[in-house]
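Peer 1: Each structure below appears as structure tokens.
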Structure 1
Amino acid sequence: MTFQFGISGTTGLALGITLLPAWLRLEYGYSMDAGLVLWITTAVILHTVGSLWLYEAYQWYDEIAHTVSASVIAGLGYAAFRAFELHSDEMNVPSTFRSMFIVVFVLAIGVIWEVLEFALGGVVVTVYGIDDIVTDFVFNAVGAVIIAIWGTSYVGKLIGFFRRRLRSESKN
């Protein structure tokens, strides 16, 4: 029996992410919406199971996993951005810019992730090559665009939580 650091790292990260809603409730009294918890958990499960063998067996599986996880990142990024916007009386952002922000934010997080993935390649995560990176970015953008067009309403309670954390007095 050999210890596989890559699988251990992936599952440790996944476990940490799935414990985030419980930590937020314990630490801040914020009960995350069940749909949001399911959304986050689905993304984590897709990536964890994919890292076991499905990424190598089915290219489309990686594309689905990246679309779902990018949509989660898009939702979280939008919620934080909107909370900052509502927090400041001087910040008034047109909705088209918010949509562009979501896409750019997800792609920026994707760059950071791919750099880390490449830097830790073979140790924590498997690097599949440049073609995989390009495909990951395409489907990250797909997930971001889906949220930019249809998904911002799903993170309304999270925006409120972020606003309270900023100690905002401004109104919707």
Structure 2
Amino acid sequence: MRCFLAIELKTDLKENLEVLKKQFNLKGIKTVEKENLHITVKFLGDIDDKKLEEIVNSDLKIKKVISEIKGVGTFPNEEYIRVIWVGTTNLQETFKNIDEKLFKLGFKKEKSYDPHITLGRVKFIENDSKETLKKLIEKNKHVNFGKIEINSVSLMKSTLTKNGPVYETVKKWE
């Protein structure tokens, strides 16, 4: 089963991000469906039933955190854009703690923690659209979408389909 850990987002934040996402509706960019918007904590990949059971039986509860959702950025950088994201704050420690617990279950540690919400993936970009994309990112670099209270983490199952991934919550630690 293909899985990841995520922080699920409330509907009002998803609605705000939908408005932002429409700006990035350029040829070659695949935006994330509203129902799939989330903060990825850790991608686990394909796991077997035994590993799934170990994760489900783990204590992955987190301390309540207030996070600001602000700013648009890119991975790996602004010259070679593959992912467009919205930033989050105050989550590095939470991510590190979860990563430590998963390391004890045999998962590789992350090199760094870049908490974010993926808005879209760039499949290709034509030269004239590249400048438009860079201007949109610059325009939204400091936009603030408000603060959210985070107090749970979810284990998500990801099923790949021809219409894109379908996510299902397997377990939620609150």
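Peer 1: Of the structures labelled 1, 2, one was used to calculate helix-only ellipticity at 222 nm (-39500 (n - 2.57) for each DSSP H run of 4 or more, over all residues; to 500), giving -8500. Name it.
Peer 2: Details: 1: -24000; 2: -8500.
Considering all the candidates, the number was obtained from 2.
Peer 1: Now, a different point. Distance in nm of label points 7 Å out along Cα→Cβ at positions 14 and 30 computed as 2.0: which structure among 1, 2? Please report the intermediate quantities before stating the final value.
Peer 2: Numbers: 1: 2.5; 2: 2.0.
Computing distance in nm of label points 7 Å out along Cα→Cβ at positions 14 and 30 on every structure in 1, 2 gives 2.0 only for 2.
Peer 1: Of the structures labelled 1, 2, one was used to calculate Rg/Rh (Cα atoms, Kirkwood Rh), giving 0.97. Name it. Could the numbers behind the result be given before it?
Peer 2: Working: 1: 1.00; 2: 0.97.
Source structure: 2.
Peer 1: I would also like to ask the following. Compute mean count of other Cβ atoms within 10 Å over residues 134-141 for each of 1, 2 and report the one that scores greatest. Numbers along the way, then the final one.
Peer 2: Numbers: 1: 17.6; 2: 14.1.
Once mean count of other Cβ atoms within 10 Å over residues 134-141 is tallied for 1, 2, the winner is 1.
Peer 1: Also: Work out the source of -0.60, -1.06, -1.11, -1.20 here, i.e. which of 1, 2 gives that when log10 I(q)/I(0) by the Debye sum over Cα atoms at q = 0.15, 0.25, 0.26, 0.28 Å⁻¹, for residues 78-149 alone is computed. Intermediate values should be presented prior to the final figure.
Peer 2: Working: 1: -0.60, -1.06, -1.11, -1.20; 2: -0.69, -1.14, -1.19, -1.28.
Computing log10 I(q)/I(0) by the Debye sum over Cα atoms at q = 0.15, 0.25, 0.26, 0.28 Å⁻¹, for residues 78-149 alone on every structure in 1, 2 gives -0.60, -1.06, -1.11, -1.20 only for 1.
Computed from the coordinates by the stated procedures, all read-outs in this text should not be read as laboratory data. Not measured: the values here are computed from a predicted model. Cβ atoms are built from the backbone, for glycine too; each structure is taken alone.
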